[in-house]
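There are structures below to look over.
Each value in this text was obtained by applying a stated rule to the coordinates, not by laboratory testing. Because the structure is a prediction, the values reported are computed rather than measured. Cβ atoms are built from the backbone, for glycine too; each structure is taken alone.
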Structure 1
Amino acid sequence: MIKTRDTGNLIIISGPTCAGKATVIRKLLEKREDVVCPISYTSRPMRPGEIEGIDYYFISKEHFEQKIKNGDFLEYAKVRYGQYFGTPKKEVEDLLKTGKDIILEIDVQGAAQIKKLFPETILIFILAPSMQELKRRIIERGAEKKIDQIIDRFKTAYKELNALNEYNYVVVNDNLDEAVEKVNSILISEKCRVDRIEKLDVQNQEEFMHELLIDKNFSKE
């Protein structure tokens, strides 16, 4: 009898802007019911079309900072314009106990924070096929219209690439469906790791051979 650890895996997906991380995660969640993405907290204002408890939990800066003091976050960051984003610790821990895999989209700094707390965390880095393609996607998306904003994005991307060796896997998002399948394959293979085995009962070899030889259904032919 083989008994494997029934807790879920914690998976972090990182990568440069416009590498397609969010789309890969969304497609994967559509494919797998046993994979979930916990809702993060943020102190930034709600944008048009966003829904409380679906996109984020929207709270004030004061409330966010109190939760930091309480140790409520697995990781958090203060980004541009002074707004906070954070991953709730208790929700992640509770979901892992149910056996579901948890997938988080987090930058390389946040990934390093979580890896210290959960050394078994699986780190996956999503890349665009080339920096030229990354530039095309950034310009096409149109979120940054000024050249200095685009340059800033590229500087950040190059910094993130320096952390690539800290990750377990890299997936090049050239074809979306293929990228999703690769991430899905990683999740499947991680559930088959030998170190997830908690109990392995193997019958004594001599006893097993004796039973085999006297088994009436056993044929010597």
Structure 2
Amino acid sequence: MQSRQHFQEQLHNMYQDVLRMGTLVEEALQKALTAVTNDDRTLAESVKKNDDAIDTLQFELDKRCTELIATEQPVATDLREILVAMKIASDLERIGDHARHLVRVIDELTNETFRDTIPRFREMTEMGIGMVHDSITAYVNHDAESAKMVARRDDEIDIMHRALYKELIGIIKTYPDRAEEGTALIFLNRFLERLGDHVTNMCEWIVYAKSGEHQELNKI
């Protein structure tokens, strides 16, 4: 009985680690967006430095989960919950990297040639932040149906991605001397589109934790 209680405490700590990671990733994306919008170089540098905290938390969570599997030998639902926590942490770490990508191109985004694209990048990032927040809420609540609804919003990010890509190509054609900066923003646009894909992956794992079946969400 005492052993089971200890195991449940460890599972609770695991959930808290995922929640903390999700919060850090949300904050990183929001700070990155604020830094770019306000051309705040100090805040941009802090986003780069704080990425280490996300990486460290993922490492600690993976370690906790590995030890749980090795010492408790969980089966069925418990094992799924542990594996899902590790998968979600991996996607969160990659999403955190996208915040760093955003501030890395602050010079290009604030350049006069591309400044008008900031609202489109802001819209995509805000959509991604909302998806991260709602997917973590679905995870904590073990809510598979909410996870499926979050995944559907990836379509909106895909639409934004395609429209922004066309806009960036048009700017590069008009100002070919700015092709290098434009290419960097095309990559950023792709990174933000991938953010939606990572959240969709998270939602698929939330559904798997609940049902035991892996479903591909939002796939055509």
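A value of -12500 for helix-only ellipticity at 222 nm (-39500 (n - 2.57) for each DSSP H run of 4 or more, over all residues; to 500), calculated from one of 1, 2, originates in structure 1.
Taking FRET efficiency 1/(1 + (r/R0)^6) of positions 17 and 105 (r between Cβ atoms, R0 = 30 Å, to 0.05) as the criterion, the highest value among 1, 2 goes to 1. Taking FRET efficiency 1/(1 + (r/R0)^6) of positions 137 and 169 (r between Cβ atoms, R0 = 35 Å, to 0.05) as the criterion, the top structure among 1, 2 is 1, with the largest value.
Out of 1, 2, which one gives 32 for relative contact order in percent (Cα under 8 Å, 6 or more apart) as computed from the coordinates? Value 32 for relative contact order in percent (Cα under 8 Å, 6 or more apart) corresponds to 1 out of 1, 2.
Can you say which of 1, 2 returns 188 when volume of the Cα convex hull per residue in Å³ is computed? The read-out comes from structure 1.
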